[in-house]
Structure 1
Amino acid sequence: MKGPLWKVLPDGWQAGRVKHVASVTLGKMLQSKDSGSDVRAPYMRAANVQPNGVLALDDVNEMWFGEDELAQLSIRAGDVVVVEGGQGGFGRAAYIGQDLPGWGFQNSINRLRPIGDFDGRFIAFYLIALRASGFIRAYSNIVSMPHLTAEKLARIPIPIPPVEVQRAIADYLDRETAGIDTLIEEQQRLIELLRERRNAVLSVAFSPGPSTETTRVGRLLSARPSYGVLVPRYVDEAEGVPFVRVGDILNLAPERSMSAIAPEQSDEYSRTKISGGEVLLGVVGKMGQAAVAPQWLAGANVARAVAVLRCRDAAVAPLLCAWLGSNDFLRQAELATSGDSIQPTLGMKDLARFDINLPTHPHAAADLASQTAKIDTLIAETELFIRLAGERRSALITAAVTGQIDVREAA
């Protein structure tokens with residue numbers, strides 16, 4: 001039998017399904033105390049299972065179980081937990097390395113309990129590789145909310161190497177992935193330090209003092225800030241007007257594909273048509289995403305969640321854009337949106353009234369751009385390293401669990 005990750009298995013390996021190597025059990029629906037519930041206990045849920053197969057148990061919730069029910073839904077060393085549903089997490093898998101006495105698990109989790117001597121670590125690594133390949137998404141029920149049901153999980157094809165080979169593979173991957181994970185964690189800490197350094201540079205540049213002039217954002221603009229198209233009517237990219245959404249702001253590039261709206265609808269919102277040089281700011285959801293519109297974007301329009309800020313002085317635009325990523329702006333934006341019940345939405349009047357300490361030195365924009373560009377380059381290089389390391393991790397796991405490499409020789 002061919003599998004999703006292999007065509008031919010090594011000699012001595014067999015092809016089976018998950019149900020041949022482990023029992024599959026779905027957890028309990030989250031509910032309040034009822035007549036059959038007499039034990040309040042911690043439970044495993046989707047949020048506890050991280051993408052790289054690591055368990056995060058620092059955030060623990062509790063719910064009610066019956067005593068017999070809790071015994072049936074126990075979690076012990078050697079088990080594997082797999083996320084059953086949800087947009088981002090379904091299919092995540094993690095190995096349980098130690099007993100969790102008194103724990104149960106919610107119905108967002110399937111528990112795999114290995115049969116006989118089968119190594120749960122091998123199962124977890126295989127499922128991690130399978131999810132990374134995209135198989136889990138294609139295989140799951142995705143009519144509305146993706147679900148990797150217990151029945152579907154049990155039918156997933158899995159290679160079955162001899163027990164001693166399973167252990168050798170698991171030992172090898174434990175060691176190798178731990179090394180990669182350590183490198184990734186170090187690079188993630190480096191990114192945090194670089195971002196702190198960037199924030200410090202912005203803080204110095206926009207601090208009140210003799211080299212800055214305090215004013216309001218609205219006074220820097222030639223027109224009131226405006227948001228874009230409320231309900232876009234999308235058309236083919238070749239036939240419409242390029243349409244900038246929040247997710248495009250930090251990724252503007254002429255070769256990058258972009259949504260498009262009908263020309264007549266763009267004309268209805270002529271106030272937010274781009275001519276080049278405006279500052280584009282995301283005003284719904286995460287704050288601080290801003291960019292100066294490049295000249296090649298002239299003629300495009302923007303979404304409701306994007307504000308267009310036209311500066312009186314073109315030289316001010318890069319400074320304003322930089323300030324929109326500063327802690328000073330973020331503090332004012334947080335205060336202005338603190339009453340929003342669903343998601344932060346920054347009003348145009350509020351934005352125009354924000355105070356800004358604008359640098360007055362004629363070379364301030366160029367100096368600031370030079371400093372932040374160096375930091376941004378280091379951040380981008382570090383993010384690339386992390387991505388490549390993650391790809392290396394996935395490729396290594398896939399090669400090991402399908403027998404493409406002999407881990408006893410690799411060791």
Structure 2
Amino acid sequence: MKIAVVTSYPVVPAIEGNSRRILNLTRGLRKMGHEVHLILLPIRPGTDIDSVGHLNEFGASRFFYLVPDMIYKALYLPKRLYGNAKRCFWRILGDERQFYHGLDEFFPETFRKRLSHLNQVHQFDAVMVEYVFQSAAFDAFPDHIVKVLDTHDSFSDRHRVVGSAKSLFSVPASEQTRGFRRANVILAIQDDEAHLFRRQLEGAAQKVVVVSHLVDVSSPVIDYSPSDAVFIGSGNEANVQAVDYFSENVLPLIRDELPDFELKVAGSVCRRIAYREGVRKVGVLKDVVDAFSFGAISLNPVLNGTGIAIKLLDAMACGVVTVATSTGARGLPDAYCNGVVIVDDFDNEAMAKAVIELVRDQDLRTAKGQAAYKDAVNWNSQQLQNLASVFAVEDRNEQPRLQDAKRRR
């Protein structure tokens with residue numbers, strides 16, 4: 001099949017978890033023999049794009065960056081200001097609508113014609129759109145092609161789930177469902193979200209399939225001697241909170257026993273955390289596996305979040321043991337937890353004890369790391385099977401029935 005992938009997030013370099021997901025999905029599809037075209041629309045003016053990296057990854061004829069034109073720049077800012085003004089109004093009144101975005105608030109309407117033109121030229125068999133807040137892009141493609149929405153997460157009432165008004169995007173459940181109905185197939189990243197999405201769709205024609213994050217298992221660590229722990233994350237609020245909480249409540253307990261122990265922090269979260277004794281920021285790295293040269297223990301002490309933690313899967317793929325809170329291990333089935341040590345949220349002593357044990361025992365962290373890598377390989381195999389089912393040629397035969405069902409509604 002000829003598949004267009006529409007994303008507002010650059011995928012090269014794959015620094016953040018969402019970029020790695022999109023990149024690994026496209027690589028998986030290409031390995032299956034599909035022809036993948038990446039269409040990149042920036043989420044905001046001024047976004048830095050590594051055009052050379054994308055061209056090297058997808059090829060000059062299969063990468064399209066829809067450069068923002070003057071019309072886009074002129075319309076985007078007023079649209080965002082209007083959304084912010086509405087939220088400010090409801091905030092003054094103390095109404096919950098202060099936390100909600102418009103479903104299409106981040107979608108650049110001026111790109112609809114450009115997307116339609118690309119389809120006319122290339123005649124795609126399927127289109128996959130990243131995130132529900134870009135689902136309006138489906139309207140640029142004809143009904144006869146397969147439309148797949150890669151959700152990444154559930155954004156219905158997300159501010160309640162995350163426990164913060166600073167969530168990236170939050171809409172009422174009815175609006176998320178409206179976005180879902182623009183597609184034929186909805187990709188959920190774990191079983192609980194798949195059940196939620198099916199309930200929200202209430203028996204509609206859309207099919208919900210679990211395709212969790214694919215991970216790169218090509219470069220597991222080979223040196224388990226570095227005994228510090230590593231936290232990798234973007235600069236979102238949940239990651240900032242996790243580093244702060246661990247540093248204040250768990251790190252002192254570890255350093256009482258191991259005075260030389262350090263928490264190494266990698267990723268763009270480094271830009272948002274303050275200096276603390278025992279915490280060293282290593283910045284944004286090119287590859288995830290590079291972070292574990294600083295320590296062969298991964299930490300995921302997050303206390304808020306939904307979906308499944310990409311950082312946990314990335315550590316497994318690198319062959320590294322992870323110490324995680326229950327929230328940090330959310331969505332990972334027990335069968336894949338052989339290289340994960342899970343402690344209850346807010347159990348500081350248990351987390352400190354687990355880290356200390358791994359720091360002191362290289363054989364243990366090696367064995368746990370190798371078990372994690374084996375689980376990651378098996379995990380990838382299952383997700384690839386699920387992904388293949390979505391884009392199988394025979395699925396195209398269901399398309400007329402899906403569209404007929406949509407028209408009847």
Structure 3
Amino acid sequence: MIHVFVGPTLPCDEPLLDHPTVRRRPPARHGDLFDTAIADTDTVVLIDGLYHQAPALRQKEILALLGRGVRVIGAASIGALRAAELWPYGMGGVGSVYRSYRNLEIVGDDEVAVGQDPATGQALTWPMVNCRYVINLAVTNRVLTGMQAPELLEALHAIYYPQRTFAAIRAMCHRHQAVAFADWISERRTHDPHFGDVKRADALSAIRAALHGPDPCGPVPGTLHTDSVYFPRWYNTFAVEYVDGLRLPTALRIAYQQLFAPDFPSLWEWHLDHLSRKPADGSQGMPLAERMLRLTGQETGRLPAHLVFRVPIDLRDTGTLARLLAHETGPDRKSIARYLAANDDARREIPGFTPEAVKTEQAVQTLVSLWRCEAHRLEYAAAARGFRSAAHAIETMKIFLIGFVNDQIFPQRPDVKESATDAH
């Protein structure tokens with residue numbers, strides 16, 4: 001399968017995107033490459049990406065794909081920029097925009113950025129790479145002089161990219177005595193609506209390369225270092241699985257157990273003991289009780305291990321998932337889906353609603369009731385369930401709170417009988 005992240009460089013009805021092995025996807029954003037639908041033997045063609053209205057795609061996310069064998073090709077827009085940065089690590093680049101970035105003839109993402117219609121996703125402005133191309137072509141065709149070109153190029157570059165419409169370009173041409181150039185572009189665009197669109201040409205070349213070759217990707221180094229303090233956190237945020245026909249964030253499946261399963265503290269202690277016996281760094285393993293005794297001089301009964309070891313949860317480890325979801329049930333998963341749907345309902349009904357806006361006091365009261373502890377013991381109880389802190393547990397509770405409260409208010413609903421609170 002070839003996953004093409006594109007828009008607005010190519011329209012939805014571009015014939016190449018209808019190829020049976022091509023899956024068209026919207027512009028890439030931070031987290032999209034963690035999608036489990038991208039198999040190790042697939043190809044990703046990265047063309048467009050969001051970066052102003054959403055967090056941009058990180059280089060480490062691409063390296064992670066390359067590290068597991070996915071072929072990654074970049075072109076035209078952010079794909080060309082990322083390919084120029086990552087070609088030594090096996091990412092392929094296609095087209096003139098990629099070559100210009102790699103040769104440092106252009107720098108910065110503003111060279112390929114365009115303003116978009118939020119309703120249709122169509123480009124409303126011209127990117128600088130297209131402006132550079134048509135100006136150079138105009139000099140070759142003696143529409144502009146060699147003296148005019150640098151001044152006009154600088155003037156167009158000074159226009160903020162969401163405002164670089166063709167009307168703005170024409171106005172700037174009038175200001176710099178280049179009306180003939182503006183008329184020339186208009187006349188050429190009348191006969192060819194894609195005239196001067198080097199991003200489009202590069203995008204089509206990249207898809208053809210993915211389909212038929214030649215393969216622009218180089219060899220992937222034996223070891224690609226993708227880990228960092230941030231990467232596991234990104235993975236945890238975007239990990240999603242289909243279970244029982246439900247598309248559920250993996251982190252929330254574990255969070256649900258942490259919050260609602262009465263026996264989760266014993267699971268967490270079992271998890272800590274496993275990590276102590278089989279350290280990931282290859283150091284000497286030992287039972288958790290022995291490690292506690294060596295480290296603190298006290299046994300785990302006197303000083304709980306969960307207060308000493310605040311271990312982050314790494315969802316990339318299948319063993320961790322198996323241990324922490326050992327007691328998960330089908331009704332648990334249905335409750336998660338129902339609670340997330342309740343948040344969606346609240347967003348539609350309450351302008352500006354987010355789970356983070358739920359009152360902290362209400363989340364605290366709910367945790368105190370669920371965990372049967374005093375408010376001043378919340379920090380201890382949260383640590384026993386694997387949370388970094390009580391504040392972390394409170395913020396997590398807010399994600400589920402609207403749906404949980406609905407279950408308490410409307411217990412007569414048939415599906416509530418399968419909820420986690422009934423199951424536990």
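We did not get these values from a lab; they are worked out from the coordinates using the rules stated. Just so you know, these numbers come straight off a predicted model, no measurement behind them. Cβ atoms are built from the backbone, for glycine too; each structure is taken alone.
Computing FRET efficiency 1/(1 + (r/R0)^6) of positions 101 and 221 (r between Cβ atoms, R0 = 41 Å, to 0.05) across structures 1, 2, 3 gives 0.55 for structure 2.
So mean projected area of the Cα convex hull in nm², for residues 277-348 alone, computed for just one structure, reads 5.4; which one of 1, 2, 3 is that? Here the read-out was taken from 2.
When Rg and Dmax of the Cα atoms in Å is computed across structures 1, 2, 3, the figure 27.4, 86 traces back to 3.
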